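Colleague: Okay, got some structures for you below.
Rule-based calculations on the coordinates, nothing more; no lab input. Worth saying up front: this structure is predicted, and the values here are computed from it rather than measured. Cβ atoms are built from the backbone, for glycine too; each structure is taken alone.
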Structure I
Amino acid sequence: MIVSSKSKVFFLNEGIKLRVPQKKRLKEFILLIFKTENQNLDSINYIFSSDSYLLKINRNFLNHNTFTDVITFQLSDYDHPIISDVYISLERVKENSQILKTRLNEELHRVIFHGALHLCGYEDKTKRQKAIMQLRENHYLSKYFQKRFT
């Protein structure tokens, strides 16, 4: 069993207000990503927060003293269905959207899919890994922003 009817996707806010657009459709699409990538998902929490909140997490858990747009934690053992928290800084997403000259909605979805792809085994530490990650992000963005997906 890869993705079951018991698999869950949650959107939470930590210190900010964000209404996730088309929440039901997005949840279904995230489940589709895990199914397509042959990953067994139990649950994933997307937690939208501020730069300062994510910086604290970055410092405390990863020993990085830098701002970032997304941090993904797999909470389950690797031989069990995936349970995860994905933290996203809405401030970073907004700034990246301006720098990259993309729509905010597109950049938000890119980061959401990026977190899911990390859980599916994709890395982004090397140039080659980053290129592959970006190809997968673009693939799923393209599919998501079509009128229908299957």
Structure II
Amino acid sequence: MTTASILTGQDIGRAHHATRTVLERRLAVVGLDFPSWVTVNALGAGGGSVEPDDLVDQVVRGLKLPADQVRSIVAQLAGLGLLRRTDDRIELTAPGTALHAEVTASIREITGRLYGGIASDDLTVAHRVLATVTARADAELAGAVPQG
């Protein structure tokens, strides 16, 4: 009789690194690294325009990077002409919007290949488990006592 495997951080890490590497290969084609893509995607997902502090906070929370590093990424992307700063917003430029659409379409294809054939109930459970683990880790990083 075989016993079922128990999900561990090592399993999560392997899946994360494998899928991120697939994405990074695609990003290399368009000249972006992963943190730059996350920044562009945060703008694209936010409708193409967000307040500067909101963008920095979102990327800091998502990637656990220092705010100064995220501000440097924003400056680099502006230098590449992918985004621009207005008086009180950061917005994607036309080339930035086109790049976001192109990479997002590629990610949909990659996601289809990697997640295709996995039962939706299994994906729902995996999502719930990973969201719980993430919330607990974020609470630990914030110095709070994790709940649940």
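Colleague: Thinking of I, II, which structure, once helix-only ellipticity at 222 nm (-39500 (n - 2.57) for each DSSP H run of 4 or more, over all residues; to 500) is computed, gives back -15500?
Modeller: It must be structure I, since only it matches.
Colleague: Using the calculated result 31, 21, 13 for semi-axes √(5λ) of the Cα gyration tensor in Å, pick out the matching structure from I, II.
Modeller: Traced to structure II.
Colleague: Now, a different point. Given a computed value of 0.70 for FRET efficiency 1/(1 + (r/R0)^6) of positions 19 and 51 (r between Cβ atoms, R0 = 35 Å, to 0.05), which structure among I, II does it belong to?
Modeller: Computing FRET efficiency 1/(1 + (r/R0)^6) of positions 19 and 51 (r between Cβ atoms, R0 = 35 Å, to 0.05) on every structure in I, II gives 0.70 only for II.
Colleague: If distance in nm of label points 7 Å out along Cα→Cβ at positions 43 and 75 computes to 1.6, which of I, II did it come from?
Modeller: II
Colleague: Comparing distance in nm of label points 7 Å out along Cα→Cβ at positions 83 and 99 across I, II, which is largest?
Modeller: By distance in nm of label points 7 Å out along Cα→Cβ at positions 83 and 99, the leading structure of I, II is I.
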